[in-house]
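Please go over the structures that come below.
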Structure 1
Amino acid sequence: MKTLVSLKHAHATLDEVGVATLTIREAGTVNILSTPVSRDLTAALIEMADTPEIRVLIFRGSGDKAFVAGANINEMATLNRKTAVTFISNLRDLCEATRLFPVPVIARITGWCLGAGLELAMACDVRIAVQGTQLGMPEVKVGIPSVIHATLMPKLIGHAHAAWLLLSGENIGTEQALQWGLVNEVVTLAELDQRVLTIAQNFAALAPAALRQQKTLLRRWEQLSLPDAIADSVQEFGKAFDTGEPQKFMNEFLEHKKNSKK
């Protein structure tokens, strides 16, 4: 296991098949996002984004009490209008660095996933949660609106479900989160690490250039009209053949199919 980044609040490793793991550390028992934590995690993501050996990233908290239980209320209670903008901009930068990371990002979710933690999870591509995890956006209960990557929620789970979470501030459990599409899978704590690793290894086994290209397309499709997204994808399809991966993987598939008939 190779260490990629080691900061006070962020530690990242890379294994031999290209699975990277970014761990939040020294952020309390429930991985609270203060300004220093957000900045270290963002710096780690920016540095790792330039590492071509990474094929997939697992994003996790320290321990199993929480993925992230929210932003730092002690810090937020001291803010004024100007400093509040700075504070939330740091959280925005963290979520954007996650959302725009060039390979698939898997959120390993345990215990609590609230507020800024749920925004961070929604910025990931895949969310695997432990049974009994509580998810929610409680900001209105402490006098602030849910902002930045809460904007992903209506498209992800629909306006009715998003309105309930954002306006009520109530939490939901993993069964409801799975039904609504807020998480991809729910597993037991005993199954979690193996399941997350299996998913990560499946990503790592895919054609790396094609996987990065698909991640880029997913982000661009969020900005383009349907006709423009379709036209854009035609050009991306052509560019894929410059990498040599279609020729390699398609010929391997055809050879396997041929041999299986013998």
Structure 2
Amino acid sequence: MRYVRVELPDGPRWGAVKGEDVLTLKKAPYEGIEYDGKSLPLNSCTLLAPCEPTKIVCVGKNYAEHAREMGAEPPGFPVLFLKAPNTLNRPEGTVHAPEFVQRLDYEGELAVVIRRRAKAVKAEDFADYVLGYTCLNDVTARDVQRHDGQWTRGKSMDGFCPVGPWVTDEVDPSCLKLETRLNGRAVQQGNTADFITDVPKLLEFITASMTLEPGDVIATGTPAGIGPMVPGDTVEVDIEGVGVLVSHVI
């Protein structure tokens, strides 16, 4: 099933995509599937980020070649950092950096959306805690990240985490092709089969230290090929079986 959040006159609403329609739900899908009897054409809906995270847990350098392009050897364990909820951005949304940012980068990634409270999860049980998977762009102020020596400010500016277009539970995260396109040109190509740490082990590692809540997001890392964006650019994160997330830089 594919889950979306849509903007309606009375506020955001969750829905399930059925063919070309959205069947709206009474509550978030991780609280139980309960339809309200209404239907909307998908192509007429304004989609919102399909998650409501208390935190976005990101994995750095989870592809060996990306680690090397950043001037480091692949780490021996997952390197974690957080993006704050203020970074959340919708499909077809705009990304705008403060004027002091000199280099703004794209980073296409597979994201995991959590279904229920997760603490001390064993890798073999990971699927019990996952609502589904979506596309994510870990927008980064690269010069700020390097200047600060840690990643909080460069990763957590307003709107720096486009997510979407929906969450799907219809894919296996172990072998998915990922492509990021800048103005239609492929700039990143990877496959989740090349993760240093796969999704089940990531969930075990993360929840050994922190509790994940329903709607929280794990960004699983980006492949090699990161690069700059400038105003006027369009970025697409395309993941096999998941969908295409489009963002516009202004």
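Some values worked out for this structure:
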{"item": "Mean count of other Cβ atoms within 10 Å over residues 84-91 - structure with the largest value, from 1, 2", "result": "2"}
{"item": "Among 1, 2, structure where helix-only ellipticity at 222 nm (-39500 (n - 2.57) for each DSSP H run of 4 or more, over all residues; to 500) as derived comes to -15000", "result": "1"}
{"item": "Structure with the greatest value (metric mean projected area of the Cα convex hull in nm², set 1, 2)", "result": "1"}
{"item": "Value 1.7, calculated as distance in nm of label points 7 Å out along Cα→Cβ at positions 36 and 68, assigned to which of 1, 2", "result": "1"}
{"item": "Label whose coordinates, when mean count of other Cβ atoms within 10 Å over residues 188-195 is calculated, return 19.2 (choices 1, 2)", "result": "2"}
{"item": "FRET efficiency 1/(1 + (r/R0)^6) of positions 156 and 196 (r between Cβ atoms, R0 = 25 Å, to 0.05) - structure with the largest value, from 1, 2", "result": "1"}
{"item": "FRET efficiency 1/(1 + (r/R0)^6) of positions 140 and 212 (r between Cβ atoms, R0 = 35 Å, to 0.05) - highest-scoring structure of 1, 2", "result": "2"}
{"item": "Structures 1, 2, by relative contact order in percent (Cα under 8 Å, 6 or more apart): label with the highest value", "result": "2"}
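Just so you know, all these numbers are worked out from the coordinates, no wet-lab data involved. As the structure is a prediction and not an experimental result, all values here were calculated from the model. Cβ atoms are built from the backbone, for glycine too; each structure is taken alone.
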